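What follows draws every value from the coordinates through simple rules; no lab data is involved. Everything numeric here is computed off the predicted structure, so don't read it as measured data. Cβ atoms are built from the backbone, for glycine too; each structure is taken alone.
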Structure P
Amino acid sequence: MKTVKLTTIAIFIAFLTACNATQVDTQSTVTLPTQFEQTAQATGSQNVQQWWQNWQDPQLSRLIEQGLQNNLDIALAQTRLKEAQANSQYAEADMGVNVGLNGSISGGISNINSGIINPSSGRSGGGYGGFSASWEPDIFGQKRSDADAAYYAALGQQEQLYGTQLLVASQIADNYFKIFATEQQKALISQNLTVLAELQRYIQGRFNAGQATAYEVNEIAAQIAALQAKQTTLTAQAVSFERNIAILLGQTPQGFHLVKQGNPLAKIPNPPAGQQPSDVINRRPDLRANAQQIRAYSAKLASAKADLLPRFDIQFLGQGGRIGLNNDLSHLSGIGSFVSAGVQLPIFTNGRIEANIDAANARLKGVVIQYDKTLLTALAEVDNSYQMQQSLARQTALLTKTVQQAQKQAKDSQLLFKHGDKTLDVALRAQISALNYQEQLVQSRLAQAQNLLAVYKALGGGWQ
């Protein structure tokens, strides 16, 4: 008989162990390439996490590091992370035993005088205390699954925080570059207006002499008005970019100004070399957050399936008390305890549990699909940004050569004018052409710097 009992217990324990956790397999359907197609020619620093150091601009580095410390979006993400971590701790604590104490004390005095019999008085007192404990053994792993879901949700919030840091660093740099590009455009427009004013005087003089038409006079006047209008908006834009940086730093926009020294667009770093698809998966916060979301929804599905299985609970209650009266009767006292073990098994729920399981399964499939979509987008973004960076670098190089040629032509035309081989308007128009090419070069360098930020974001760099 003893052998039979031990065998039965062993089988029961083995059954409970087998049912303790509900495993759900999830796997991406995306075939990961061994390498990217457009990164082979990259020769830049592999410092992706703190990419702003590659610019070797102390002011830019200081602004980004200050933003990562004080930005309000990051602070908001940190509070949401703390909330998620607290929820995870709560779910973990729900697996333990609940213990409580209770008690009370009372007393009374009575004084009776009816006028018929002798007056009498009495005293009474009493008190009791109790101890209670309850525990729901997580035999089939439902509470473990709930705790896992909360834990992975907290990890997902951590990745959301990293993603916020990535965006803040990129936005600070983007506004920083636009400030310097705008200042350069303003300077070029001022030079252009000076040359156009001289050209306008020349054409007006020829018109007065009957050697030019009103069309030519109006044409140059329209060009001047258009540039003046553009110059006005550029000033407002430059100030707005500074205010944007102030907000990103968590500072008051009023009175915030940057020191505009140097030119961060003059030497743009090369895109980072040696980047592999596996590196991107392990680094990008959005992919990491989606992976944690899959784990969380897998745990929620396991919890939903556990609703089909029995649930057990153990309750214990212990109490003791005493009542005392100032009469001939002795005091009353006693102690007692109560222990119970219960089980609950769903028999008929009209399909509610099954529907909840189906919904949890659909949600899990949805987050897996979302992960695959995000992964495909990430793979495309890396090659797209690298290819665009190569194109913009070639464009900048060609425009640099064009500017040099245009400046030489402007210088040559000025010499020819001095020697009487060219008219003044030819020399002035050559200067205007060179200035216009310089403005295109500024725009190209800005686009190249902004696209390099897109490269770093595609690689998942910029969070700490």
Structure Q
Amino acid sequence: EGSSTWVAVFEAPWISRFGISFYLAADGLSILLLMLTAFLGVVAIGAAWDEVQERPGFFYFNLLWTLAGVVGVFTALDLFLFFFFWEVMLIPMYLIIAIWGHENKNYAAMKFFIFTQVTGMMMLVSILVLAYFHYLQLGSLSFNYHDLLNVSLTGEMGMWVMLGFFISFSTKLPSMPFHSWLPDAHSQVPTAGSVILAGVLLKTGAYGLIRFAVPLFPEASMAFAPVAMTLAAVSILYCAKVAFAQDDIKRLIAYTSVSHMGFVVLGLLATTETGLSGAVLQMFSHGIIAGLLFAVVGRMVYARTHTRDLKELQWMNLRAQLPFASTLFLLAGLASIGLPGFSGFVAELHVLAGAWQSFAWLSLVAGLGIILGVAYTMRAMLTVFWPSALVTDSGRAPILEPITLQEKWGACLLVVATLSVGLYPKWMLDWITPCLQSPMLKPLTEGMAPM
């Protein structure tokens, strides 16, 4: 069962009649994502401390409920239990958007709910079909991950069942054409919700692809890989272009998330160990950098200016009034575009090197996306914090409260985290490499013919 790859295992009967157990386990990949979840959870709580004034107790209940669901997703090895936790983490996030969101919160919450629930039902159907074929082929009903690895689903049936998983996970990443819910959600949700949404929830989609979609359906996944990687490259390029046209700074960052998560799909389906390592590094890196960007834009800037419009923010004289926020946004922006020394550089370098071995032309497309990333990041930085003409009329620029110590410590921890991987990536590579060499992940590392 590959138990040697797991550092912690807990299993107990749950619904024995249908072969469902409460089966939790963690390997290096799970533990890395659990640490990211815990870290960003603390940052999110700090971000909400003064921002959420309406029913704060119920807000923190939903926030912790979401985090509990994420922990379950990263550790569940019974597919029915995995789906249970998948749904558990979505309901409270819907409530966070619908109750504590901004002016268009109902539309954003409903769109989030429809996208995630419809595709979630597709995954449930695929799980049930997979369990049914286990019953037909092996004579017993089971939802155990290791048992379902023995199911042989090939041809057209295997492709359709795999697509149920792939579409659900791609919607959560998100990847084109299932991405449109994310900018609406980010523009409405409070800062704490954005930190968890971008930093943690998006990673559950990538984790699902690595843990379940490819190992359970290696033949179908490899047949579909060129299509998926092409969609990832299009996501990188298209969303970078759309981000450049945004005037709402939170929507801009949301589109950068779609673009950056495209690197995850590109790396994990490149079927090289370098590409897969880069995909995991990008999951961690994007979680930290996106959390930092939303902490600066939402908690430090929007909470004081009450606007997300770049054209309005350029007249706020933010560089003079909020020098700490301007410095942090500069660091976060440099990390986002993959400047050497930050985690984004190491992650994207691994992804591009890995993808080059299988799909060289897609690496070139993704590289063009990085160039566009520099353009929209510089536009945002120069417009908001370094406008061409600083405000000299003190009556036009409102007086803003200085950044508090509580806001500073959380953001500084995020900067340290991205620098720790960017300056010395060996510690993380040594951590994740053993689990990425697991026999269960062999389809992701054994390679394919170059194109």
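When distance in nm of label points 7 Å out along Cα→Cβ at positions 38 and 438 is worked out for each of P, Q, structure P gives the greatest result.
If mean count of other Cβ atoms within 10 Å over residues 54-61 is computed to be 13.6, which of P, Q is the source? That value comes from structure Q. Could you tell me which structure in P, Q was used to calculate log10 I(q)/I(0) by the Debye sum over Cα atoms at q = 0.06 Å⁻¹ as -0.55? Only one of P, Q returns -0.55 for log10 I(q)/I(0) by the Debye sum over Cα atoms at q = 0.06 Å⁻¹, namely P. Which one of P, Q has relative contact order in percent (Cα under 8 Å, 6 or more apart), as calculated from the coordinates, equal to 27? The read-out was computed on structure P.
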